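K.L.:
Structures for review follow.
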Structure I
């Protein structure tokens, strides 16, 4: 039986692409184990998927002054020792890393034992952890054409991001039943992540009377961001967070308004949903969402509205114009080379495992 170690952690974005690969790897007979941090977000997500999990010591490598810079290198060294011990014990045929600092000791241990490594980079430019791992990798997968020049020739592969199979199995009628909306008007879904997007929430609610003339609205607004004064508004439903039924809400939606995290927009692409992206501003992030959104706009997948330029009128215009051009966006998404990420990445894994 072929064996694979998956690794990555720190945020859900470092875990969900690994989860998306698991069904296909199981179908191909792989014995799968996961190495993450002791108590990171990845631990519960992976254990819930029924995958054996091992935790190792992990430390963050910072480019700025922090007292933890004096202690974290020792945590990293400890993690390297633990990763070597685990890889010696399990003897995997291949390692797949989604990044995050916990992955660095695992990738270095794989290099020590001459185990082939495949890395996936979600953002436009590699983060520090992946920069440290790339020299040890056989292949480096990425989401954006613009990323290729930042990666070594011969290693870089444009794959897109692996999407959970169940997300593609939504049912429009189930989404309508869950939200109690009708099929009479098109549906806009606003999704800002588990924490919501306050500026977007406020702007959407200000133009709600205009939107509800022609649309219905599903608003996933984030924990603590429900507006009780809007409860019962015809054609408008709001949720703090949606888990399992999310696939059905996506199926019911005719247009999506979203932030521009790499995994989120790759899911929107896979679902062929016309969309308006409102990336986090450079003042609130390292600017990766702006780069992600601009790439999708350039490829004809999205309309981009910068948060600094967002007013009631620009948001309303972006929504109505995108909906009017929805067939153009769907056509471009259907012809994207990034639609078969799971198949492409599993193919790379098979090649590396075969030696």
Structure II
């Protein structure tokens, strides 16, 4: 079996080789149709656009992305061609939630407010949104409101003290607004110019979901006018950032909110398990499934997934203690300084630095284990 794997997915290529598969590792950003001519399976991350243009000449029968988001995958085309698909939904949710918590604590420190007194609005109550809400509750934040009409209609239950709100109410009344929804035609620029005009003066907009959810030009206008602050991790035209917005924001990072050792390893495990299931379902015999199963279990026992600070484990957590832990766990100040240092470079150089930072990202650890 021939398999193509993105070079930025940890452990996966070596595990697959142990099973007898022929594995080729590629840069996901530059993957070409010719690279997939004889492939059976393809494993990617978010930088690879998996479309008809990439796959039409290949024999690929299984595609997996080691990421939670899937807006880079043409799932309709895969379905039309009977190509099975898997994603690592929620693999980096804890990492993103901790990035958001760091951003809120940074903002609270900057404006000299106790985080417990902030009104925080969370747009989207999926894997990331839930963890953000639980972290905020663990720190004793008294006002946490959520917009997610789909999950609300399905009967999703919020933690005690949290409430559902309409989007325009949430935007108009929050000191901090953070969004955690997927990018679709319906959600593109859902945080619109009209909504951004209603954000309270002095508030914080935190954007760590997908580029395109927020109207960047409108956000820049209000941030530049010092109406409110922004923390931006995702950009509409990645790997190109919005230079002025990056320079004007409280914190600007190169789409690395989900980049922790744990998050990436969970992604590898989830797509590996999906691949094992696919092999079993199709009766494939030219690959040693027992080896893959054994290696999956070993990865799950990896020390970096163990012994974390428990969310809700001992009552209200001290916010200053957590802020210091988050500061030391991840190089977010370095990320911010890097992006702001290159805003006057050429577009090509900005894109190159953006990608290089993500490919060679320093090892970063999560602080919490979420037992929810």
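Coordinate-derived values only; no laboratory data. Everything numeric in this text was worked out from a predicted model, so none of it was measured. Cβ atoms are built from the backbone, for glycine too; each structure is taken alone.
K.L.:
Give the label, chosen from I, II, of the structure having the highest value of distance in nm of label points 7 Å out along Cα→Cβ at positions 37 and 101.
P.N.:
Answer by largest value of distance in nm of label points 7 Å out along Cα→Cβ at positions 37 and 101: II.
K.L.:
Still on this model: Using the calculated result 1.00 for Cα Rg over 2.2 N^0.38 Å, for residues 181-276 alone, pick out the matching structure from I, II.
P.N.:
Of the options listed, only I reproduces it.
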